[in-house]
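Pasting the structures in now, so scroll down.
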Structure I
Amino acid sequence: MLHHYPEPGVDCRLTDSRRWWQALSAPELRIVISEDEIEVFQFQRQWLPGGRMQMLDHQRYALAGDGQAVIPSAATWQALHTLLAPLTGQRWHVVVVLSNQYARWLVLPWQDQIQSLADKEAYYRHGLQLAFGGDMHDWPLRAQATAYGQPTLINAMPGELIATLHAVLAEYRLSPGMILPAWTLSANQTLHMLRQRNLPLDGWVVCRESHTLTMACLMQGHWQQIHQLPVDIRWQHTLHQTLCREQVMHPERAALPVLLPQASLSGVSAQGLAPFTVVDVQPSQGLGEAFHQTLRRRVT
């Protein structure tokens, strides 16, 4: 389960969509595929001045999760068929969010001698191979644009997963505008909040799921490192221990805040992660008190 408060247009930026014309005009169908459940959200855009996205529907389908699998189970795909069947042929801007369990993240140092796109891709794939092993030649890669001399944040997801997802959606005449890992939601939402408040682009950006914690170090607007950690109900202890190790290994990161979406809903206190400062990343627009209460019951 992804512990994240949806914020359409912010956590899934419309400018990132491959179907931007639908992103600007059609309601959003957001499909969140985690290791232990599928969630389907329907949002309607309000075009009046100052209008917000309104949640039309929210469904959850619980699954028997496997926190180690790289590809969703057959039960996951069957559940997705069940949820999509009533939406056949409808006009939606489709956003698919995949658990970080199904993604691999890595920050690679800048290399002056690497210039061409082909050389960059070879460098990225070699880095992933060294970090994670296995055959990843068919995993689609995404690299975040970076300033000269700065590290590059990359992610990859299994080609088989992406191909199956496209095939399932095509069966119901739906085309994805975005397919992205869950951590991207937290990063987009956090960066939006920092810019809105004119705060420094520094901190640990954290994305929490039922069995996975993904956290990345941001310094002066550039990604320095990213970790994917297996967790259980003692996830706060794991987070604290990881931060303590980073403090010893990289003293320059000791004062960085922990940027945690919905920290208050998760029961995280300043004392619980002391001496690290916790910044509660709250959405700029809500989906109503009823959904807020539902999320509170789930994440606490």
Structure II
Amino acid sequence: MSDKVFVSHGDIILDKVYDSELNLIKQDGGGSNWNSLYNLSYMGENCYAIGSVGNDEEGKIALNSLKKHGINTNYIKIEKIPTNIMNIIIPDSKLGDDTIIHSWYSPITNKRTIEFRDNLPTLLPNEISSKELYILLDKFEPINLEFLNNIPNKKVCLDIGHIRFIEHFTKQYLLTFLNNANLIQLNHNVISLLFERLQVKNEIEFFNLFNLDLLVITNGKKGASFLYKNNEEIIQIKKEPKIIASVKDSSGAGDAFFACVVKNYAYQNEINECFIDRTFEEANSASRDVISQIGSRRK
């Protein structure tokens, strides 16, 4: 068995999926970091979840969705709080993928259903402290930074997919957090705000600022760009998908992509064009599997 362990940290989230008439059609575990961890476990990797969840029915569903697919959840605190819920509304198929709604508010009650908390566990389990650790994060709160600071030897893989998770942070805080990163995946929608906040002009300057091993910029159906360094020269390779899948639900596509990028990164001997070709094909295939079904996780 591999000595590699993949770990994520945060609040456990439940996805509630509604159709265009607001009928509840699916409930399953969600949250970008947990979806990515799920996908790594789906691919046979050793995965640990560290965080908290509510002691309600929603929490049981979300937690069991991790447990039944082999993720170690022994270090999830079960608390007397409501479980965080992401509300996903799938519109009429004629309207197109870009009209899918992801909301922190219930479409039934109009009440907010997500409140990220700052009392998460921040210590790594002793049983994996000596392993080759890969930490996956999609949120950048002080509690997540405290968790990172408690782990001396690790590779940090960040998935920056939503403006709302970075827009309230100062330049200095973002610099402090992102300086931990070895690998970053950026959704193209966050680039404008992030680069403006950090006062960088382009992706090459961003790559250099954090001295990354790998930078991936995803752009939906248009593919992705990969940046890495070869003999002090920054190489940028753009990849476009050969197959465009029909979309039932785009939720989790970027998370599946990220999981494949992280796995290939963890097992690579060298980042080069061959690595990029293989990683993109596997990641794009995983994303196609997800968007062709309702729900954010591969089945």
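Coordinate-derived values only; no laboratory data. What you see is a predicted model, and the numbers here were worked out from it, not measured in a lab. Cβ atoms are built from the backbone, for glycine too; each structure is taken alone.
Out of I, II, choose the structure whose coordinates give distance in nm of label points 7 Å out along Cα→Cβ at positions 83 and 267 equal to 2.6 when calculated. Don't jump to the answer; show the numbers that get you there.
Numbers: I: 2.6; II: 3.1.
The value was obtained from structure I.
Supply the structure label, taken from I, II, corresponding to distance in nm of label points 7 Å out along Cα→Cβ at positions 155 and 275 with the calculated value 3.3.
Details: I: 3.3; II: 0.8.
Label of the source structure: I.
Given 19.9 as the derived value for mean count of other Cβ atoms within 10 Å over residues 35-42, which of the supplied structures I, II does it correspond to? Provide the component values of the computation, followed by the final result.
Numbers: I: 19.9; II: 26.2.
Label of the source structure: I.
For distance in nm of label points 7 Å out along Cα→Cβ at positions 107 and 211, which structure out of I, II has the highest calculated value?
Numbers: I: 2.7; II: 4.8.
Comparing I, II, the top value of distance in nm of label points 7 Å out along Cα→Cβ at positions 107 and 211 belongs to II.
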Practice problem: Check the numbers for distance in nm of label points 7 Å out along Cα→Cβ at positions 131 and 147 across I, II and tell me which is largest. | Solution: I
